[in-house]
Structure formats: structure tokens, C-alpha cells
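In the part that follows, the structures are each spelled out as C-alpha cells.
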Structure 1
Amino acid sequence: MTLESGTVLVVDDDEDTREVVAEILRDEGFRVRTACDGSEALELAARLPHPVAILLDLVMPGMGGREVLRRLRSQPDLANIPVCIVSGEAGFPPGANLAVRKPLLVHRLVRVLEWLREFCRAPS
């Protein structure tokens, strides 16, 4: 598989979850960056080039995913980045493009991969 254009940002405070998801995405041909909390996520999202999509946990110490999403949507240069909420918490926030419950079982992960492929096209 060819390397996808653009980078996916995976944000989760649980190191095992973050690294497993990142490894699966890399194995599927995506470029991946990771962040362990909301502050790091916003910092990485603001760097150029911006990520083409973000997988975002809701429950994290410090700045949680709801606040990250609110701040992303309030910044014109970041507002249109597609965000997939990946969380065990019920009640997904408005502004997310997709929401998937943890644990990331195979059928849920396949759904995330299909969603990502809509935004991360391989170069022509």
C-alpha cells in the first residue's frame, strides 16, 4: 500500500491504546503523529502542515477531548479538520465528524479506517 498523503493525529492518554492504534494505522499506510493529552494535541494540530484527520479520546487528564474539540472548531485554520471521537465515555460532543466507542473492536476499527480513507487519499 502506498503511503497516504497527510498525517493522522492520534490523541489518547493511554499509551497502550495510543501506540496500538498508531501502529495499526501505519500498517495500513497512514502517516501518524501521536499526542498524550489535549495541550499536546492542539500544539501538533496547529503546526503546518495540519493533520488531515484527528482521532481524539474524550477523557484525559488536564485538557480533555471536549475542550480540544471546542478549541479546534473555534480556530478558522483548524476548524475543518475532521475529528473522530474514540472514547469509552457515552455522549459524544457536537462538532465531531464520527464517534466510535471503545474498546476498538475489529468492526469499529474497520469503520475508523474507512472514514480515514475518505480524508487521506494516496497521491495520484
Structure 2
Amino acid sequence: MRPEDMIGEFFSGVELETCRDIDLTRPRVRALGEFDPNIRVEFPRDLRERFPIGTRYQATVKVCQKTSNGRLKGPPYLKAYDIALIPESVPDEGLLARVREGSISGLAYHYVWKTKS
């Protein structure tokens, strides 16, 4: 089923994973499994920054669609609720996203390698 046909529906137990987006510096989250991995996921910023890229979560997601003046705006996306970290997915070493110093918008990131302490 296409996301456009599921707007407003909730799905529980969806596995999500932090990842890097080739077109953006900020870390993103993608759905694993039943949803297209390219669909955007609205996910808390602090969780995207706290753990290394590749960390997985389980969540309930809602298929959403933005509108402007009653007209559809952009593609459908997923909004994550009731998020639970999957502890065994957190790597001991990995890339951590950090807001780039001097970023005016706070959306420019750089990545640092976290080593096992």
C-alpha cells in the first residue's frame, strides 16, 4: 500500500535507524522493514544526536501529510511516538552527530568518531 493511502493510520512496533543523508549534514532516521527507507521520519533531535549513527529504535509511527491552505504540501512522512531504544543496537564505536560550531540555524552538523572508552 502506498503511504498516500495510509495517511492518518498508526503502526506499532516499527523499527527505525539513525543514518546519514547524502544531501544533508544533519542525521536522519529511516524506517526498516515495511516502509520505504526513503520516507522521511519526524524523530526527536536529541535522540538522533545522543547515540552513534546506526542505532536502532522501535516506535509507533503515524503516516502524516503536511498541508498549506487546504492543499497537500510535500510527500507523506512518518511521525514517531512511544520510542524505545534497542540497546543491543548501540555500537561501542561510531559516528556521533554534533552541531557545527557557529551554525546560525543549528542545523549544520559535523561528525566525530566515538571510540570505546
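Values quoted throughout were computed directly from the atomic coordinates according to the rules given, and no laboratory measurement underlies them. In this text the structure is predicted, and so the values were computed from the model without any measurement. Cβ atoms are built from the backbone, for glycine too; each structure is taken alone.
When distance in nm of label points 7 Å out along Cα→Cβ at positions 72 and 88 is computed for each of 1, 2, which one produces 4.0?
Values: 1: 2.2; 2: 4.0.
Label of the source structure: 2.
helix-only ellipticity at 222 nm (-39500 (n - 2.57) for each DSSP H run of 4 or more, over all residues; to 500) was computed and gave -1000; which structure, 1, 2, did it come from?
The correct label is 2.
Taking 1.13 as the value of Rg/Rh (Cα atoms, Kirkwood Rh), for residues 48-103 alone derived from one of the structures shown (1, 2), identify that structure. Only one of 1, 2 returns 1.13 for Rg/Rh (Cα atoms, Kirkwood Rh), for residues 48-103 alone, namely 2. Taking distance in nm of label points 7 Å out along Cα→Cβ at positions 32 and 80 as the criterion, the largest value within structures 1, 2 is that of 1. State the single structure among 1, 2 that was used to calculate Rg and Dmax of the Cα atoms in Å, giving 13.1, 41. Checking each candidate, the match is 1.
Distance in nm of label points 7 Å out along Cα→Cβ at positions 8 and 24 was computed and gave 0.9; which structure, 1, 2, did it come from?
Numbers: 1: 0.9; 2: 2.7.
Value 0.9 for distance in nm of label points 7 Å out along Cα→Cβ at positions 8 and 24 corresponds to 1 out of 1, 2.
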